[in-house]
Each structure stands twice: as C-alpha cells, then as structure tokens.
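Q: See the structures that follow.
Throughout, read-outs are computed from the coordinates displayed, never taken from laboratory work. Since the model is a prediction, treat every value here as computed from it, not as a measurement. Cβ atoms are built from the backbone, for glycine too; each structure is taken alone.
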Structure I
Amino acid sequence: MIAIIFQGDELAQKLALQSINLPVVSSLFAPLLQMIIAQMFAYYAALELGRNIDKPRNLAKSVTVG
C-alpha cells in the first residue's frame, strides 16, 4: 500500500509499504494537495505501464457526448 501522508503521521507511515510525505498545510488545502499528488502518481504510473493517457480504456462506455 502506498500512502499519501503529512509529515509527522507516524502511524500511517508504519502501516504503509511506501509513503509520499507532504508538508503540513491547512486542513482547507490538505485534500487539494493530496488530490494533485494522486493525479500525478496515476499519470506517471500509466506512462510507465505504456498506457495511452489521452484515450483511457472504456471511455466511450462511461461518457456520452450530447
């Protein structure tokens, strides 16, 4: 499990196999910061796996253009 955690969260760091440590920020901005990191992680993971990031699989099944 990879955890996106804030500095000082020792329990989450012990439970995770790997962790991405972020600086402590206001609780108002914490979800935004975590979301950006998660999106970047997914993007680079897809690139590493050789997936086409501009045409996700099954996109036509879930999105309709009206």
Structure II
Amino acid sequence: MKQKDIILLSEQELKEKIQTEKNKLVDLKLKHAIAPIENPMEIRKTRRNIARLLTELNKRMKNKNNQ
C-alpha cells in the first residue's frame, strides 16, 4: 500500500487495515514455518505495510492531541 493511499483512509479504516494486515502476517508466518511459501518477500511487505499504517495512525493521534 502506498503512502498516498494510506493518507486517504479514515482513522477507523486505518485501524481495520492494521488488524487485517496483522492477521495476514500471522498467517504468512505460520504457512512459512510449516512449508516454505512461494514468495517469502510477502512477509517483509506485510511487515512494512503495518509499519506504514501505524506511523500514519500515530501521526494523526499526535496531531489530535496537540490541537
């Protein structure tokens, strides 16, 4: 997910997307532990997407608290 797409999401959508991505990461790690997955870079992409989403959510929370 690109940063410009993340900025357009509402706060509630961000939280839902974070939860979805976390569930996806757990699923990918479990599948990879059992048998090597076809594209192990998908784990890295998912982790980075979670970080991007959390960064945007935290930025919004800080802006909300400062106002």
Structure III
Amino acid sequence: PKPAKDKVADDERLPGPKDIKVLKYSKRGGQRPEVRVVRVLGNQRLTPGGKLKKAQPKQKSVKKSRD
C-alpha cells in the first residue's frame, strides 16, 4: 500500500461553498413546504426567510481616491 501523505495546513485557504437545504413554508398552511438546495458562496449569506444576500461593496473614501 501507498504511504499516507501528510496534509499541509495552508493559512490562506478559506472554506468552500456550502450546499444548504432551505425549507420555505407556504403562507397557506395546507400546502407542503418548498424544499430547495441552495449553494452559498463565500461572500453570501442566508437570511432567516431563506433568501440569499451578497456582501455589499465597501464604501470608498472620496478623499483618498482623489489625487
């Protein structure tokens, strides 16, 4: 058998995308909930309502960008 390779811990690595199951219940109670599998990337988050939101771009300073 092949010898096991040592895994090198890289400090710059970030977690990958996550697949999350989202249950959306209907406003009418008798219907079955909608089940979706959503992929959440690194700059996104999932709201309690089940929506995906992207990170807002950081506001740039007017003074620093002027020459």
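Q: State the single structure among I, II, III that was used to calculate distance in nm of label points 7 Å out along Cα→Cβ at positions 5 and 45, giving 3.6. List each step's numbers first, then the result.
A: Values: I: 1.8; II: 1.0; III: 3.6.
The structure behind it is III.
Q: Quick check: 76 is what I get for volume of the Cα convex hull per residue in Å³, calculated from one of I, II, III. Which structure matches?
A: Derived from II, not from the others.
Q: Determine which structure produced the value -28000 for helix-only ellipticity at 222 nm (-39500 (n - 2.57) for each DSSP H run of 4 or more, over all residues; to 500), calculated from the coordinates; the candidates are I, II, III.
A: Working: I: -12500; II: -28000; III: -1000.
Attributed to the structure labelled II.
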